[in-house]
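Each structure below is given as structure tokens.
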Structure 1
Amino acid sequence: MEPALHLDVAGGTATIRIAHPAKRNAMTPAMWRALPPLLERCAADPDVRVLVLTGEGDTFCAGADIASLTAGGEGDPRDLAVAAEEALAAFPKPTLAAVRGHCVGGGCQLAAACDLRFAAEGALFGVTPARLGVVYAASSTRRLTGLIGPAAARYLLYSAELIDTERALRTGLVDEVWAPDELDARVTGFARLLASRSQLTQAAAKEFTRPEPVPAERVAHWAEAGHASADLAEGVTAFLERREPRFTWSVPVPAAPGRE
């Protein structure tokens, strides 16, 4: 199987599957480069309300294909990895990493860029630049630190050791741990749940929960969007009528490059 990213959309959920099984789903430069436009496509699709990132088979992603670090002609894989990570972190809809097996290096970088991470028992996590003499990107370091705290981030970065799901759950790197044969059902069910909730609430919460301060104009933007949206009235009516709400606000489609 050629290394690739596979996209499937069903029931409001887009699933991007990392597929490079010969190397534990390690990311090649072409795969890093392919992720941002794939995310743009999902962001612009009104049928997509949730994004799930996972790996083919029994592993999530073992990081960057090490051979590519010294190969020329395709750009620095570290820069490509950071660009892919930033695109994933900026995705405007909820994102969930479904992790089995190894989630290491660039794979952990991608998982950390998702909003949530559900893992199967037996998964292993690690941030391993210290094994290679690589300076971990500042943006990636800040994201990891914001997620699990400075002490846990230093442990992973200094040691390059792998940690199990129990420790990952304790540090906040993982949100839920499931038996391997239960993970898919939980991810599918939770993605369906997220898809049923208000995208307005989710989009505002996604922006407000980022570590950087929220500019006053963005606070005003979301206040105005809340007043203009019919989601609140629908949510209250559905609650009183004891039915599931049918929210209509959707994430605006990004403008094409060069257009307002």
Structure 2
Amino acid sequence: MYAFSYVRPATLAQALAILDEHPDAKALSGGMTLVPTLKQRLAAPAYLVDLTRLDELRGITLEGNLLRIGAATRHAEVAASGVVRGAIPALAGLAGLIADPQVRNRGTMGGSVANNDPAADYPAAVLGLGATVVTSARRIPADAFFVDMFETALGPGELVVAIEFPLPRRAAYRKYRHPASGYALAGVFVADGDAGVRVAVTGAAPSVFRWHEAEQALARDCAVDALAGVAMDPGRMLDDERIPARYRASLVEVFTRRAVAAMTGA
């Protein structure tokens, strides 16, 4: 690990000022990816800006049909929240499936979304629910936020402040867990809301994405049988010796059907 200066700002404004003054500074939230990266000397920021104590980035509120979760809210808090369980049970369930207890008690929603790890769970919920990513500068629709592997629409010095989720009529998340890490090798979030049925896939491709062919089939008939004959293109999948692309595509198909079955009670 290279030497760096550790800063714990008292306000979001102070954090943004430090990031603006030091372009090579890194924001620290849960640190699930950043800390190992620093330990392996794959990054050398001059400043590490700790966001974990900022009240402006914490909290869970429900206002009408909108659930707002602060970026520094930990996975375990989301999983245990009665507000989340009552508003979007599938989101609470997803949070409870993330990695392992150590990660769930340190990792944060904002950090996961901003990092956009291909195997992360939250991006599937954000995209599947058609959420809005609220940043320190603007509001970004989920469809425009996730760009590519570890890449988002965030600009330099821009921080995720909160995620706003519109409440669906029903939703479900199912995933194939890595046996050691618990991360998603294929995860599918299906939501039925005012904008119709959305199907978001994580873990199987370089970045989370919507499976439009499945959405179109479910728009005609929101049932497991509607997915008969709807196949995932292996060309979209990650491919390696351990998990070939065709197997990942098959996993996506299976877990999409499982998510629809859970959502519809079939």
Structure 3
Amino acid sequence: MSTSESAYGLEVLAFGPHPDDVELFCGGLLARMAGLGHRTGIVDLTRGEKSSRGTPETRAAETDAASRVLGLTLRENLGLPDGWLDPWAGFEAPETERTRSAPVARVVEVLRRLRPELVLVPWQHERHPDHEATSALVTRALFFASVRKFETEPPSASFTPRQVLYYPMRHLAEPSFVVDVTAAHERKMAAIRCYASQVEARVDGPQTLVGSPLSLTSLEARDRFYGARIGVSHGEPYVLRETLGLIDPVEHFRRNSFARPLFFPEPR
């Protein structure tokens, strides 16, 4: 392992607002990376305790099962309040308290401790307020994780990941690229089905978006649509906020060669 590689811990770390969000929208990438031998992890910010269905205990058991299906190296939950995620929470407290309790400081501590090469973050425009808050919170933490004098408890060294990828959820953001997750699609869907309390259509309980009759088929259609954009069966979209650089374009496209796409983006 080279010196630059040894500066990192996990290869891929995804942040999700609630248990099941990562599985729904970037579970294919995580399953694919684990299948290639990479160390992967998920950090859920809340326990989803305000969900219309299930209990925190039920969701914890479902999360454990889904984590095993995805082949995760680790999974953690920060236990932040569901429905009250706030990127600015805790900043009114004294400095000594902020380092322990402010959500942004807790995410900074996770980033510095796990030191992931790639970080997956929800896209900034989303239907659920907690999803948008998670995007803002983790984005702020990514900045402060690199600031040497930003204090956490326990104390930790500054850290910057190799790359940050934003994953769209319900909003159809134009992707910077699409990842071929065809080989991992069945594992992704198996992980999603672990959350039976959330995704199974029911007539005897509260009606929810994720538990509606067309929920899983819409996710299947989404992955098939993005797969068609790169000429494969299933794909997941990701957005970069930075310009992507290539040292060797020939080698890059040689290693990432796809069939003719079936759909094309809007002209720029």
Thinking only about mean count of other Cβ atoms within 10 Å over residues 23-30, which of 1, 2, 3 has the largest value?
3
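Of the structures labelled 1, 2, 3, which one yields 16.5 when mean count of other Cβ atoms within 10 Å over residues 183-190 is computed from its coordinates?
Values: 1: 16.5; 2: 28.2; 3: 19.8.
Label of the originating structure: 1.
Read the figures in this text as sums done on the coordinates, not as results from a lab. Bear in mind that the values here come from a model prediction, so they are computed numbers and not experimental data. Cβ atoms are built from the backbone, for glycine too; each structure is taken alone.
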